[in-house]
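Nothing in this text is a laboratory measurement; each read-out follows from the coordinates by a stated rule. Quick caveat: nothing in here was measured; it's all calculated off a predicted structure. Cβ atoms are built from the backbone, for glycine too; each structure is taken alone.
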Structure I
Amino acid sequence: MHLALDPVIGEILERVVDGENISPADATMLFSARGNDSRALWSAADMLRARTCGDAVTYVVNRNINFTSCCTGSCLFCSFHNKTGAAMSMDEVRKRLGTGGITEVCLQGGLHPSLGLPYYVELLQTVHHEDPSLHIHAFSPAEVDHMARQEGIGVRETLLVLKEAGLGSMPGTAAEILDDEVRSVICPEKITTARWKEVVTMAHSLGIPTTATMMYGHLETPEQRVRHLFAIRDIQEKTGGFTEFVPLSYLPRNELGLRYGLQGTSGIDDLTTHAISRIVLNDVIPNIQASWVKLGWKLTHVALTCGANDVGGTLYEENISRASGGTHGDCTEKEDIEAMIRLAGREPRQRDTLYSVL
């Protein structure tokens, strides 16, 4: 790694390229990379990606349905939620499912104060009955926790009911940063780090895979990002239930950004975070996703040379990032995703939710 000017970073990256796992202290040190050190870091992550995943770039044809924005939470980074409003009717859900060619539907909403478990069951059953071939990717750990508390039952019982109704997998959102010091400021009413881990671990034990995410670039430190990454790694080593890891750059048009004068992430920070995610997780979670909704397509192209091998989905309706200032669109077509991947000099591969190439 002759580009690295800092001898400590150079030595860490030599071990990375040799296939060694690094320590939390090593990963924290990598977040200090600048200049040629950054370029060497990105190159090392790209080498790991090529060895593990090859040169194809995967994507999924899916659509989002945000069935309610009414939420009892008060997350400072969320401009999507509100305190009133009804949940989507089943007729409206059926209309949204008219999008042709999708293989996955993603259902997520706020923590509605009056919805009970029967609504969520009906939601799953409606989607399944409308198109039994669709994979239903639904309900964050925070939503599952909310359902369990609303019903006065355990997480395991809640997940079993949802699985029986058609739940195929879960988005590993609501993770933000898995550090309660940060969570107490940015989302004080949301589930704790321990509860998030409990829900996803229980899901995995019941045969419900999940994704894993990290929202970075607000009040957290590099050390807290690293703790998050190694918490995800620890769970994966025990359960094998994560299908992908998705770094999500913080968007600042919300109360958190206004209160603390936050500007969001730099492109360099985005690339570095994707690269370190690849390095820390490569041998346990091979799929690192660059979210085109967060990064835009030009930076997504570069992220594909810094460790990422997947670009997410078509979405067909993205509301949450857009509410916090996302400007890169809320949907795209399959043909456009493939054209964008080819523009980056890579070959597109359509996959399903669980990363089988179609």
Structure II
Amino acid sequence: MTRIRPLRRSLLSVCAAALACCAAVFPTTAAAQTKTLLRISTPAVPDDWHGKMWTVFKETLDKSAPGEFDVQINLNATLFKQGTEPAAMARGNLELSSISAFDIAKQVPEFSIFTAGYVIRDPQHQAKVFGGPIGQEMFKLASDRMEVTLLTPIYLGTRQVNLREVKPVRTPADLKGVKLRMPGSKEWLFLGEALGATATPLAFGEVYLGLKTGTIDGQDNPLPTVRAAKFYEVTKQLVLTNHLVDGIFIAISDKAWKAMTPAQQARVQAAANAAAAFNNENRLKEEAQIVDFFKSQGLTVTTPDVDAFRKQVQGAYASSDIAKAWPKGLLERINNTK
């Protein structure tokens, strides 16, 4: 035994030297273990501004805090399926994602006010609402009930009415009898009826043929979707009703957020703000150019009495079961935000 012990000590010395050598040769491996992991899951495709903004987030954070964060971007819903991200963040299996008001409203019914027509007027109004006391209150509700922290809203586009035949549309009464395709959920169908039309549920993949054959008289979507789906080939008019400003929210799990120092939180917030600004600027620019594209394709582009539409739609929501979950006075506060 006295001969084996020195041998063991010799072997241990050799192993320790080898480990020290590896640490010296591969210092980044050890350093990587000290980085704060930020996994991002999004259904966005690489060419979408919503997808590209995450690169801005990563680059901004790498610049402000070099070597401090390990940001991993997963596009095309490759990490988590769309709609499952909030649960993954609550479990601590995911750090960052962008979630919709519809997803938030499933757990925070008060948030359903932001799924209603004509509540948010435009991207600027969106920024002011969520950048002030209303945003602080609603974001706290989400944190308390979902275990996520909402960092900033993101503009996704404004939904417009697209008709297969040219029709004078000034007020909701002018859409009476118009079979307007809407997504099949009760919330979307309610919005279509509130606009004055006959809301008609139809799968998105069937909309083009439905417009071509006259099964439906129109559909609603943000203008980039109208172009991507080539609905302009089977329609003749765009009515810029601006009835729903579509948005999502950059969110981080409370577990990851609360584990950060105040300085780290500030850097992550700044990176989220930079990503949102990049997305919003490019989306607005694209929407402005798209209007010119549709005109070049021969579509008639008209602007109705938006105030008349807003008054009718908000009145319909106010007297509905949907609005029962809205905090008292919140709609008026949002309307009064300038």
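Taking Cα extents along the principal axes in Å from the coordinates of each of I, II, which one would give 101, 44, 34? Could you put the intermediate results ahead of the total?
Numbers: I: 60, 42, 38; II: 101, 44, 34.
Structure of origin is II.
For which of the structures I, II does the calculation of mean count of other Cβ atoms within 10 Å over residues 51-58 return 20.5?
II
When distance in nm of label points 7 Å out along Cα→Cβ at positions 131 and 227 is computed for each of I, II, which one produces 4.2?
Going label by label, the one that fits is I.
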